[in-house]
Structures are given as C-alpha cells and as structure tokens.
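Take a look at these structures.
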Structure 1
C-alpha cells in the first residue's frame, strides 16, 4: 500500500516537473535544436532531467520589459 502511494507520488512529481521544465524552456530564447536537446534531456531523465534543465538556465533569458537603467 505505501509503495503504491510512493510510486504515484513519484510519477506525479515527474509529470509536474517535466511540464514546468518544458514551460520554462519555452520562455527561454533557444533555437529549435537547443530546445529539442533540452526537452529531450527533460523527458529522457524523468526525475533528474527537469532539475538539470532548470539549473543549467540554457540560452539567453527572456527579454525584460520595463524601464532601462543606464
């Protein structure tokens, strides 16, 4: 019973982390090849992949809006 609950929790974490990681990657300015590489890492390594793709912060960040300070 406990093992079944833990496996469901791990699966739920893997799905949520992968979705969040793919959303994060979609907000970064990446080429299609870079995006495919990082998405592949995210999906190929279900538990560690999303963490790696978030920690690596691939590509330049999203464009910032607002007032520029010189």
Structure 2
C-alpha cells in the first residue's frame, strides 16, 4: 500500500514515537490557534505560520536523514 517516501515516513515515525508526537503536536497547536484566534492575541497567523514551518520541517527530516 505504502511505497517510497510514504514507507520511509511510516518506518521513521514508528521507530521514534516521541518525535512523531512532537511533530504532530505542533501541527495540532497550529490548527487550534487558527480556530481560536481571538484568544491568542493580535498575531495568530504569525504563531500559526511558525508552527506550520516547524511541523513541516519535522515531516521533511525523515526524508533527508541517511539510515
């Protein structure tokens, strides 16, 4: 079912569950900030954008790591 880069993601995230949790926590926080933006302050898109970058880089790491 999963081939190539998808299989690499599955293997890496399965091998490192704490890393998996942290990456997906940052993306979940981003969604939460966008949903509840009046409570975050005057710059919710900056916070959401920063968390999106962190989560995106976290997903790119398994593709570039040499193992």
Structure 3
C-alpha cells in the first residue's frame, strides 16, 4: 500500500507538491485561526482532508 503511494508520488512531482501545499495551507489555517476568515476551522479541516484524500488517490488507480 505505502509502496504504491510512494511510487506514484515520486513519478508525479507536481501532484505531490500540490497535495502537500494544500495540506500545509490547512495546517496554517488552523494555527492562525484568529487572523483568518469567518470559519477557519472548517477551511483548515477541509484542506487537510483534501490533502489526505490526495494521498489516498493513488490506491484507487488501476495498473496500466
């Protein structure tokens, strides 16, 4: 399972960077919540969830 994810992420560096940036934005939103928009916890958790789902995406791909 982990090998498949790592193999996919190493073969697609732009995708790898994008999901890590999105997850980092979610963590940043949770850390700086008083300075952010009206619902920073919702946005933070949403962005972290997108990052986690992005890491699980390679498991759904079929081998070609």
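Among candidates 1, 2, 3, the computation of Kirkwood radius over Cα pairs in Å that gave 12.6 used structure 3.
Hey, distance in nm of label points 7 Å out along Cα→Cβ at positions 29 and 45 derived from one of 1, 2, 3 reads 1.2; which structure? This value belongs to structure 3.
Any read-out appearing in this document is the output of simple, stated calculations on the displayed coordinates, not a laboratory observation. Treat the numbers as computed from the prediction; the structure is a model and nothing was measured. Cβ atoms are built from the backbone, for glycine too; each structure is taken alone.
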